[in-house]
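Some structures to go through are shown next.
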Structure P
Amino acid sequence: MWMTRLGRRALPALKPSSSVPAFHPLRPCWKPGQGSGPPGSGLTSVQLRGQQTLGSASLPLTRHAVRFVRAQHEDRLVEVEWEDGGQSLYPFTWLRDNCQCPLCTLESAQARKLLMADLDVNTGLDVVEVTNDNKVSIMWPDQHTSVFDAEWLKKRCFSSAARRAFQEELFLNERYYWDSTLRIPTADFQEILHDDKAALAWLLALRRVGVVYLKGAPAQPGQVAKLAERIGYLRLTFYGHTWQVQDKPMANNVAYTSGKCSFHTDYPALHFTPGVQFLHCINQAAVGGESTLVDGFHMAAKLKREDPEAFRTLTTLGIDFTDTGTDYCDFMLQAKQRIIDVDAEGQPLRVNYNNATRDSVLDLPVHQVQPFYRALRAFVDLMDRPENVVSYRMEPGDIVTFDNWRLLHGRAGFLSDPQKLRHLEGAYLDWDEVMSRLRILRGSVQHDE
């Protein structure tokens with residue numbers, strides 16, 4: 001069997017990738033709209049060819065013991081040698097700033113009480129030693145004492161490898177890039193609502209792959225709100241807490257028509273665009289209305305390789321987006337976005353593109369206008385290649401959950417029939433709250449295991 005279940009067990013974590021993420025082709029699992037649906041319940045995992053299976057909830061539980069400590073007074077560093085032979089260096093100032101005693105830290109909130117104005121940023125130390133219970137104890141020149149747990153220190157080691165590992169644990173920045181061969185991971189809606197392991201597997205796959213398909217929701221409004229409550233709360237926008245995607249007269253959004261929607265991310269007219277989107281099919285059109293997805297991060301990486309100048313243009317020029325109308329309330333939005341936001345290493349962080357709300361205002365010097373259009377067309381043509389596109393047809397009760405910062409989605413035009421009106425209910429969440437719930441679930445699942 002190519003596939004195994006994720007919903008009931010934790011699986012190995014992703015290995016760190018190189019600075020340019022590799023494209024990992026994904027083996028098939030059930031694809032929405034094909035056959036009778038996924039076998040059984042629980043999130044179907046996605047297995048890489050020659051790699052491990054997606055969806056690790058577990059983290060190593062190795063215990064670290066301190067062999068000895070000493071102060072390097074000239075460099076103002078505490079050196080810790082571990083029983084496994086490793087070594088860590090900790091600056092005096094950082095250690096004093098992060099004293100865990102009740103005077104310096106509010107334990108109930110895990111928040112710092114020590115004020116920056118009270119921190120001696122040039123502090124020395126008097127004594128550093130290992131306690132009988134294998135903690136690191138420091139006495140400072142003012143006779144204040146700080147005691148640090150070995151595991152706490154080890155996790156915060158300043159080596160490049162340790163920092164990368166901890167950042168990956170916190171943010172799960174490694175992604176699986178995909179193309180048209182993707183078979184979207186699936187899960188059971190009711191299991192997600194009631195089972196922590198299933199919910200954790202869902203959020204892990206949502207983060208790593210960017211999309212998870214849920215089956216078995218009631219075909220009636222209100223289900224995306226229930227799903228959001230499993231995480232935290234909905235993101236309110238000018239279209240409401242939730243919004244109804246239907247063919248509407250005098251539509252205030254092109255999604256509220258029966259025409260084709262080209263690949264786009266939602267809401268680039270907001271400076272802080274929603275991170276995650278839910279779409280629930282309540283009723284499908286008799287003809288048309290198929291959905292499409294493309295991995296925007298993968299397309300950005302491809303563009304960087306195939307057309308570096310276009311990539312440079314789309315990652316540097318600020319483009320205006322606008323949205324005006326009345327819905328939850330009246331609105332007149334204006335934002336400036338780079339089509340592809342990247343981090344300091346040039347890796348994609350967010351794609352901001354919606355052709356419908358791209359403004360006629362183009363705040364560029366005239367000599368940059370044509371290069372911008374050429375670059376944008378190159379990016380769009382890349383996304384439209386059939387080998388990069390996943391297509392599926394939603395049926396009543398299906399919910400697609402996806403990363404709105406990464407994936408671009410589209411829709412085929414459909415026949416608008418008043419007797420069988422296509423109806424999707426949508427909602428947004430922010431990645432901050434999604435990642436918060438993921439970390440909480442990961443901790444509770446590990447504790448139970």
Structure Q
Amino acid sequence: MNIEELQSTFRGRLILPDNSDYDKERQVWNGYIDKHPSLIAQCSGTADVIDAVKFARNNNIEVSVRGGGHNVAGTALVDDGMVIDLSRMRAVHVDAPKKLARVQGGATWGDLDRETQVFGLAAPGGVVSTTGVAGLTLGGGLGWLRKKHGLSCDNLHSVEIVTAEGNLLTASKTENPDLFWALRGGGGNFGVVTSFVFHLHEVGPTVMMCAIMYPVEIAERVLSTWKEFMISSSDEISAQALFWAIPDIEDFPEQARGKHVISITAMYAGDPDEGEKAFQQLRNIDEPVIDLSGKIPYAVANTMFDPFFPKHERYYYFKSQDLASLNKETMDFLIEAANDRPVDSMLFAIWHYGGKMNRVGSEDTAFGSRDTTFLFSVDSIWDDYSKSEEVISWSRDILDKAKEFSGDGMYVNFSGFGEEGEDLVQSAYGDNYDRLSKIKSKYDPDNFFHINQNIKPASS
């Protein structure tokens with residue numbers, strides 16, 4: 001690959017396979033991913049992104065786009081092609097009086113939380129601080145504030161995006177509104193988003209977290225109580241139920257380590273004292289194995305899961321399905337499957353939807369699952385590479401069996417390795433898929449950006 005043309009203007013780093021740090025720079029979050037790009041273009045700013053897109057297009061080079069590099073399928077990388085890498089573009093600027101934040105495309109949610117919490121503000125993000133702002137937002141963005149303030153994509157004010165032609169556009173409700181609609185949930189199909197502007201909300205600095213773990217033997221009672229509690233809960237409460245085995249690490253009491261539990265994790269996005277009262281019912285279902293609930297800084301709450309999802313040290317396969325309901329038959333299936341996990345480090349997560357995120361119309365953004373109440377996600381995590389085939393195969397099999405209890409959709413950010421191709425993407429977007437396909441044909445008719453959960457351009 002002759003990169004002299006690009007080198008003449010590029011201000012960032014151009015990393016080739018013979019660079020001493022090539023192997024380090026091609027790592028992404030998922031240790032299972034092992035791709036070998038021919039060039040990693042670490043952009044210093046929007047001008048570098050424009051030049052990289054034009055260089056790749058003019059030389060017929062396949063591209064991927066890296067923001068935080070947190071996608072399970074490793075779509076941040078491409079074998080034998082070029083990575084347009086935004087990971088050095090992490091600046092955040094907060095306009096506190098207007099409650100807006102401008103965030104570069106390589107920033108993580110930890111970067112954003114750190115700056116916004118100076119002013120007691122937050123944009124709805126995820127539940128792991130090392131997750132990239134770009135990938136999470138473009139796929140929807142489930143997090144601790146989803147019921148109170150909606151998804152990450154629901155809080156977008158505008159974006160700047162470099163299209164497949166190398167043009168820089170602004171997308172908002174008033175500029176290129178069709179593109180703005182598609183970017184709120186439609187993934188990385190439409191270009192390289194170099195910056196996001198988010199609406200901010202008053203959150204923190206202290207929040208009340210529920211983090212209680214019960215013996216898995218009483219899982220049905222815990223799930224039933226949690227389900228009824230969540231259905232009638234206020235918008236301040238966003239929560240999920242997790243089947244898990246407590247790791248053998250010093251962060252947990254010795255007597256609790258290794259025990260299989262069902263955990264309820266929840267945030268109260270309001271007065272922490274009111275949150276403490278609200279969570280009493282969930283904390284008194286039975287005698288817990290351990291209760292880590294308490295009042296903590298909002299930014300710290302967003303790092304609670306970080307130690308269990310380290311970069312490139314473990315192997316990951318996350319995949320999801322909307323649940324048609326969480327009735328007894330569904331609970332029985334989930335409990336039986338959870339007790340049969342091939343490795344203890346695997347998580348079963350049940351996310352409750354509702355509140356603000358479900359009051360947004362299903363056609364108001366590209367995000368497809370506005371009528372869902374519960375999402376089931378198999379979060380497969382393992383440390384022994386030799387078990388990869390077993391774990392992935394088991395995960396797929398369980399999700400296939402779960403279709404008996406499933407709704408029509410899924411969460412595109414939890415889509416495994418995208419094995420089903422277009423069928424999976426159509427399932428994720430439902431009735432919005434055809435509209436997305438038409439917008440794709442307008443802004444990327446040649447499918448230049450296709451290393452993603454790909455939406456095919458509509459035929460003209």
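Numbers below:
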quantity	calculated
At a computed 2.3 (distance in nm of label points 7 Å out along Cα→Cβ at positions 274 and 314), which of P, Q	P
Of the structures P, Q, the one that 21.5, 67 was derived from, the read-out being Rg and Dmax of the Cα atoms in Å	Q
For relative contact order in percent (Cα under 8 Å, 6 or more apart) computed as 20, the structure of P, Q it came from	P
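A short reminder: the numbers here are calculations on the coordinates, not readings from a lab. Just so we're clear, the structure is a prediction, and the values are computed from it rather than from any experiment. Cβ atoms are built from the backbone, for glycine too; each structure is taken alone.
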